[in-house]
Structure P
Amino acid sequence: MSQKDGRFKSIHTVLNVSCELHQEGVGTEKVQARIVTNLEENLLLDMGVLGVHSPVALQNAVFFYCGVYLCLRGGDEHRELKNSQFYIDEVRNPSGQTQMIKCLIYTEHGSKNRPRSIHQVHLENKIVYHYAKKELGEKCFLFLMDLYLSKLSKKAVEKDLFYCKPAQSTSCGKL
């Protein structure tokens with residue numbers, strides 16, 4: 001792409017203007033997402049927006065905590081989640097090597113920081129380990145994920161889908 005080649009003049013003009021604007025500070029300010037406080041999280045739980053009492057509340061909880069614990073940003077990273085990226089296993093407790101503990105293993109296939117380009121062919125997939133915390137009860141991320149994954153339909157599992165439209169009601173009003 002020689003600057004002397006007239007076919008690329010418009011591209012060079014756009015790049016030059018973009019560089020000039022960047023030097024002037026345009027587009028350099030980072031917009032930080034607002035953090036959800038513990039108080040707000042508890043309010044969502046108390047209001048029934050998050051929980052295990054209905055399919056919609058369970059999916060809301062899984063969506064919320066996937067964002068928190070797996071550091072997912074925006075809709076694209078949630079939309080691209082696959083059922084096959086999650087695996088639950090019994091492993092040795094990292095803090096007490098003698099006992100076994102349930103562990104959720106999540107393998108990231110790409111993100112905003114790792115967009116699956118030619119420059120990242122040799123990068124290892126990021127793997128996140130999340131251990132069960134029984135004292136959290138229904139708020140435990142592993143408990144929520146185990147329940148959610150067990151409720152996915154056979155068809156969703158075959159198609160490797162993660163987020164599916166939740167049932168509007170359940171038999172006997174229970175998950």
Structure Q
Amino acid sequence: GNLTLGVTASDTDVMNKVSLYLPNAERSFVLCSNNCSPDFQATITGFNPQFANEIAGALRIELIVEDNLGNSAIVDALSVNWQPIQISAVSASRENGVVTVSWSGNSALERYNLYAATALGITAENAIELDNGIQQLAINGTAAQFTDADPSKNYHLLVTGINNGGESGKSNPYIIS
């Protein structure tokens with residue numbers, strides 16, 4: 001599921017940027033930019049590698065510091081055996097202008113979010129920006145419905161879960177014709 005990370009970086013020179021880097025996914029998460037304090041500290045809660053397309057198993061998280069000349073260095077790293085929370089058995093149907101979506105519950109999750117759009121590449125971050133994009137948040141249960149805005153197009157669906165660490169699990173993308 002989600003990770004909580006305590007980060008400390010210090011330097012006598014000016015730190016221009018402090019970031020976390022996931023080498024498997026080749027993705028950076030900037031924690032501070034443009035003249036960070038010489039003794040930078042942060043607690044990151046709800047950090048979910050799954051949303052960077054990481055997969056279960058060995059996960060390496062690197063702490064990268066960049067100085068004001070643009071020189072970057074790995075100053076620390078953490079390796080963990082990370083296991084994502086999964087949402088499975090997503091199914092959907094269309095009838096009379098309504099799309100009904102259901103999924104299997106997961107005891108590690110308290111509520112669910114549903115994202116849908118008629119465009120490819122749906123994520124929790126971009127759903128409402130895509131064609132016919134919708135989001136239904138904090139669903140208390142394992143089913144939801146929404147109006148079928150364009151019955152001639154496929155809908156791309158994504159279900160995510162919420163627990164005390166934030167948005168924690170996600171389904172595989174699902175397409176309904």
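Since every read-out is calculated from the coordinates, none of them should be taken as a lab result. Source: prediction; values computed, not measured. Cβ atoms are built from the backbone, for glycine too; each structure is taken alone.
So here's what we get for this one:
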| item | result |
| --- | --- |
| If Cα extents along the principal axes in Å is computed and equals 66, 32, 24, the structure in P, Q | Q |
| Ranking P, Q by mean count of other Cβ atoms within 10 Å over residues 11-18, the structure that comes out highest | Q |
| With distance in nm of label points 7 Å out along Cα→Cβ at positions 19 and 51 derived as 5.8, matching label from P, Q | P |
| Read-out helix-only ellipticity at 222 nm (-39500 (n - 2.57) for each DSSP H run of 4 or more, over all residues; to 500), computed value -10500, structure in P, Q | P |
